[in-house]
Structure I
Amino acid sequence: MNLKIKQWIDGYIGKAIVAVNLVFVRGLGLLLRRDHSLKKAPDHILVIKILGLGSVLMAADSIYSLRKRYPQAKIILFCGKGIYTGVAPLNLFDEIWVNDDSSLLSMVSSGFTTLFKAISLRNLWVLDLEVYSVLTTIFSSWTMARNRFGFQLNKVHFRNYLNTHNTFFNQFITVTENYENLVKSMGVETIEPYILEIGQLNRPELEKIIAINNTCSELGGDLRKMPDALLVQTVNYLLNNSPYTLVLTGAPSDFLGNEAFLKANGLYTHLRVRNIAGKYSFSEYYSLLKHQCGAMISIDSAPFHMAVKAGIPTLSFWGPINPIQRFRFDLNQTHEAIYLQTPCSPCIHLSDVVPCGGDNICMKQLTIALAEPKLQSLLKKIKHE
């Protein structure tokens, strides 16, 4: 199923179910008077994150800190098929349960199978990382877990009555900081950084590279992409001012788009430009970033957060989302961002209908003149080993 159908199901069918659940869950809560304190540590923690690999990466420090706080607890992720392969190599979770969302029937069947597994777990806590989803809140309540943690904001105000513990989702701080506040409500006192540990690939043919990502998942959409004119100017600047091989990244579905871009701009046969979209497993891709990549240039997408966790310098281009919502650039000079803050930005997550109607002027107004000083700075940050 495509994203719009999933969102429609979540928004309309989910809200219809909410009305029944508010009466049922609140009634049982008043009747049973269960103890929702944190006095007894959990044996199992079920983390829900159906969409958004980048979000899991932004939550990595929080999840790692949760593991440190409750080392005896088994931490399980419930996620969609689209992010499973990207999460598995991170070794953040003891188990990963996948929701098969290829069709409505499989999604419902898979969801109930997972629900029954969750109900069978003793001393369960549920951590719902979805910010706007209705159905994940319903799922969390149906697990009958003693403690259920999630985000509270106006769009999902009903969570005040379905979750046992809610943390305000502040849209004026980074998502990472919101995740940290959420796990602190679970008893975490200190946030410890998650370090990506992964072995080195033997890929001498690539030597030192700069990765370039102008691809985004269906969740992100095309609004975040930089125009081809700016992308080709960026590639040419790096070819003329650095010795590195440039690799265009992406999922298997992005390979043909990358190929078309290279052919249309006279770069298809260039020896120092390669299209690696879909050619590496996630384990190999993480290893490539950590051990062979000098820097990454990216739009607001999961690969940017992968590069951050890999510890390499980045330059990122932002348009419909303000970068301060995603990363504290002011605290880490390894990473730089370009953002014009056009009058209609930020819009994603704040408006159901984007004001530009899909004509992402916030990205189209970015120029190579703005990028060149940042590219110069980026090249100076590359470690020469």
Structure II
Amino acid sequence: MLRPGTFALTALLAALTAVGPLSTDMYLPSLPDIARDLNASTSQVQLTISSYLIGFACGQILYGPVSDRHGRKPVLLAAVALFCAASIVCMLATSVEMLILARIAQALGGSGAVVVTRAIVRDLYSGARAGRELSVISSVMAVAPVLAPMVGGMLQAAFGWRSIFVLLVVAGVSAFVIVWALLPETLQKRDEATSASSMLQSYRIIVSNRVFLAYLGLGFFSYAGLFAWISGASFVLQNLYGLTPLAFGFIFAIATFGYFTGTTIAARIVTRVGLDGMIGIGSVLCAAGGLLACVSIGLGLISSLSLVIPVAIFLAGFGMVLPQSIAGAITPFPERAGAASSLLGFVQQIGAALCGALVASLLGENAWPLAGAIALMGCVTLLVWIATRDIRRTKKSA
């Protein structure tokens, strides 16, 4: 069995949380081929992405309370098994409708891996130590979106789009075997029965906790800034700045490296400066990066790097804020860590998706909607950090 505090356990938890970005980013290069093969329109194929996001958000609500009652390991195994089964259906899909439904099921399985992993971290660690662990895990998640499209592109060129889902099945089965054989059960005290009323009661207790709401706000607004960037980056960098798809991949990686840098720094120093100190540094960087992006647009700078470097600064701050805000939000709930993780993930995912959709709908002849949204979310994150200092100091368990 894997022991707490070991690199092997951290690596396993990091691999499980990478399921989300891998499942989406790896098959992005194959979307045109999928449309041709399944006789689908571009909008129909795009639904395979949005349906995944919806399933991923909704799935998070269920897994936390169920794992609080029945234990982390069996729920995690069930989620990974669902992910594998849905990936097989994706691989065998004969119509775009079949693929869309399979993607929803795939997201439901993938969301369980993320929620239960966060709950396992809370079972084993608390406070700054939990923040450090989540920062290390987030560093892996920062690498996944960079590597996934490249791996997917190579598989697409060599074997076609179905081979991408074959790889996801292999990865899922491997994760199932490792979890079954090596992951110990980390839940020490189980919650009450998971009826609908008890689940609602758990959520009522969580949302009545002001500390949770303070950290939720920090994670929510910074996460929304990330999705503003993701939703608009392709259009802005390729259509307005004239990058080719290949150049876009490399330039996009520069911004992603900012996130990796932020999580890496946080993992190294959070135990010295504390959760709130780390979030404060990250919040300043989020606000500064967003404002610098607006300055770049206002000055009419034509280099793509003039926008991407400020975004990289924002994402470095985001890499400091998000893991610590998650740790802070779930720390008051040792017996409801799963439910807290579920609610946190659901609210962040839905809110960020709406922000991204709004930015995408406003983009036109300039990049102001993108830069403005990032700046707004960065500044609000900093304001929330300042406004909730007294609340976060309480940190009393529920």
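A few points about this structure:
- Distance in nm of label points 7 Å out along Cα→Cβ at positions 154 and 170 - structure with the largest value, from I, II: I
- Entry that produces 26 once relative contact order in percent (Cα under 8 Å, 6 or more apart) is calculated, selected from I, II: II
- Computing log10 I(q)/I(0) by the Debye sum over Cα atoms at q = 0.07, 0.11 Å⁻¹ across structures I, II gives -0.34, -0.81 for structure I.
- Computed over structures I, II, distance in nm of label points 7 Å out along Cα→Cβ at positions 346 and 370 reaches its largest value in II.
- For -28500 (helix-only ellipticity at 222 nm (-39500 (n - 2.57) for each DSSP H run of 4 or more, over all residues; to 500), calculated) the corresponding structure among I, II: II
- Structures I, II, by FRET efficiency 1/(1 + (r/R0)^6) of positions 114 and 274 (r between Cβ atoms, R0 = 41 Å, to 0.05): label with the highest value: II
- Between structures I, II, the calculation of mean count of other Cβ atoms within 10 Å over residues 106-113 yields its largest number for II.
- Label whose coordinates, when FRET efficiency 1/(1 + (r/R0)^6) of positions 210 and 234 (r between Cβ atoms, R0 = 35 Å, to 0.05) is calculated, return 0.35 (choices I, II): II
Since every read-out is calculated from the coordinates, none of them should be taken as a lab result. Quick caveat, the model's predicted, so the values are computed rather than measured. Cβ atoms are built from the backbone, for glycine too; each structure is taken alone.
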